[in-house]
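The structures considered in this document are given below.
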Structure 1
Amino acid sequence: MDHMKRVYKKNEKIAWRIVEGDGVLLNLSTGYYYTLNEVGRFLWETLDGKKPLSDILTDIIGCYDVDTETAKNDMITLIEDLLQEGLIVADDSVEKDASPSPAP
């Protein structure tokens, strides 16, 4: 699975707030809390079901002092953790391709 082409969105059963700069997530189904640092919170806030991870990666690199490979690896690790915990869902109806579609 190529995470970078996929689009993700927040699970509707997750409540979240910003506390002292960090993102605090509450899974309303399980009662478990999760904390995200500033970059993780940035990622969380952009998971709107519209932007592929490749676009979000570009945004992160533009906003934070991090190299592409580190940002990509950290982002994929976080996405996999969020998926495993049921905090986000993949929108399987949308997969963005980085290359343009051929003309009909």
Structure 2
Amino acid sequence: MDGEPLAQPGKRLWYVWDYDIDEETFQAMLDGKVTLGRLGRDWAAIRLLDYAPYPEIVRRLSLPVLIQDWPRWRDKLRMKERRRGIDFVVEWLPAHHPELVQVNGQ
């Protein structure tokens, strides 16, 4: 996985089955660079958090962004188990491995 481009033009992500959004556009939405009508960064992040596996969440959002924006997204997730799991990560990581959640070495 390392060394691979994050987004592949034209490729569709399985967790965005109900929209005509390719991987590159979805990543741009997560990065806050693209909004499609009412679908923007928060919608894309919530979709990712609801359906993607944890390694993909971290790869696409980054841990610092997940921790920073989690309070805004938390109550919008569908599954309480997923919410509890991310709650644990967001609380535990900064306390036990702050070096993993620093932005640009800060």
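Summary of values
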| quantity | calculated |
| --- | --- |
| At a computed -15500 (helix-only ellipticity at 222 nm (-39500 (n - 2.57) for each DSSP H run of 4 or more, over all residues; to 500)), which of 1, 2 | 2 |
| Computed 1.6 for distance in nm of label points 7 Å out along Cα→Cβ at positions 72 and 88 - originating structure among 1, 2 | 1 |
| Distance in nm of label points 7 Å out along Cα→Cβ at positions 32 and 48 - highest-scoring structure of 1, 2 | 1 |
| Given 1.8 for distance in nm of label points 7 Å out along Cα→Cβ at positions 64 and 80, calculated: source structure among 1, 2 | 1 |
| Structures 1, 2, by distance in nm of label points 7 Å out along Cα→Cβ at positions 16 and 40: label with the highest value | 2 |
| With relative contact order in percent (Cα under 8 Å, 6 or more apart) derived as 18, matching label from 1, 2 | 2 |
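All of the numbers you see were taken from the coordinates with simple rules; none came from a lab. Predicted model only: the values in this text are computed from it and were never measured. Cβ atoms are built from the backbone, for glycine too; each structure is taken alone.
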